[in-house]
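Enquirer: Alright, structures below, take your time with them.
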Structure I
Amino acid sequence: MIKFDDTKIRLYESFIRDSVNSIVQRIDFEKLDKEDKLFLTKIKERLCFDRDNGWRFLTSSLDTIGDSQFAITTFLNHKIENGNKFNTGENYLRLYGVLSAVYIQQQAILKLSDLFKTGHQEKLKKDFEDLEITFLRHCISAHPINYSNNISKVSFKIDRSSLNDNGLLNIIDESNNFKTYNIFQLLKEYISQAEKCLEVISQKLISNCYKTAKKKFEELNIELEKIKNRR
């Protein structure tokens, strides 16, 4: 069984959250009151954000990454059938759910990349879009009857008999051609990509906020390296 708190994505999320909370804890709120300065303005300055509402997007993105990771981990642990060979409806819910969880997690990661100005926004977005699991999300759980292939609208459906724990999904197009996708392999590829993105974001956070605090800068980089090398 995969433990949610031991997944790298969860560890990166916690690393970012703890690093940000450490900055918040050092803010002198009495001084802010005397200066008639808003917390959102101060934290924007400390985190090098462009807008005062960056804090709200940050907290929402971190919560979304954690919640969606919980869903993805649960899917990997219990797979599609969840020990019930005959509940086809639940199988669909599980598949739709994990594809949606992957996509909203992508969007939250991309938002963090934008907030911390990694400089890799377009590349990260393209890397996610090029993943086959993103295509599955679009053509199965989001736009099965009106998927745009940049030329026209097309349709897709799942071969119901392939909805089982081996994870080999047969996807059929409107011309009755089918292709088999290994959902567990595609999740593995996605998770690897998400981890790389979160590493880049974490590095940028350290660079933005601790470039003049050498000791803390080194401590956080050592902690980040431990997450990166975790098996």
Structure II
Amino acid sequence: MSNHTLTDELFNAKLIAVYEGTDPLLHPGLGIIASERDKMTTPKGNWDLSFAVGGLAHKATRSPDQTTTKTNDRIVLEPILNHFVKISVKNNVLISDLKKIAWNIHIDSNVRHVIGEGPKEHPTKISTDLNTPLHVILKSIASSETTSKALPDDVSRCDGFVYIFMNEDPLHPTPEPVSEGQFIKSAETTDDTIDFAFTLAQKGKRVKILLQYFNAKGHGASSEIIDTIVP
């Protein structure tokens, strides 16, 4: 559910849950960039004040001006919250899906799942190209091949999954992934080259990447894990 479908009351509940739940001091180790979260502080403060007198609970006493101020404050705050959720929360593997659901954040079904009946081959002999800023470009060949070529006949695409080490604080570093299910789909391709695009906030961060072939029956086995740095 996107924010624009939420009532002011539900929007406020989501805002509080996300803002308090991602406090880097109270909840360290979530890979949250404080400067990104801090962009909400001032507009949230304005919203808190206007919602406190202009919300539905104050329908009997609020003035037209108070209602207008509340509406305008939400117009300013909402895209900032949306951006923070999209960049820092939604695909953050360090925040559980249960919390995201409780915060009214839509969970995409793009987390890697091995069905076991997909392609029999897997990407191998992976080369890494770090020459483009904010892009990690991988090239691979199928496990049954000896030279680079198009995807095998029973493969419709190659999916790429990423795990990002966002928190470099030595006291609360992003932990190593313990399962492939923590990797989030980030890119796909229909040939032997796959391009992973990262944000400026992710520049210089360590990432782990794995590839999988996909067809109508599901995903096949994983490639080796590529461990690199976002250029």
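Enquirer: Taking helix-only ellipticity at 222 nm (-39500 (n - 2.57) for each DSSP H run of 4 or more, over all residues; to 500) from the coordinates of each of I, II, which one would give -20500?
Expert: Checking each candidate, the match is I.
Enquirer: Related question: When volume of the Cα convex hull per residue in Å³ is compared over structures I, II, which one is greatest?
Expert: Largest calculated value belongs to I.
Enquirer: Figure out for me which of the structures I, II the number 3.9 belongs to, where distance in nm of label points 7 Å out along Cα→Cβ at positions 204 and 220 was derived from the coordinates.
Expert: Matching structure: II.
Enquirer: While we're looking at this one, here's another question. Suppose distance in nm of label points 7 Å out along Cα→Cβ at positions 172 and 188 works out to 3.5; of I, II, which structure was it derived from?
Expert: Attributed to the structure labelled II.
Read the figures in this text as sums done on the coordinates, not as results from a lab. Note that the structure is a prediction, hence the values are computed from the model and not measured. Cβ atoms are built from the backbone, for glycine too; each structure is taken alone.
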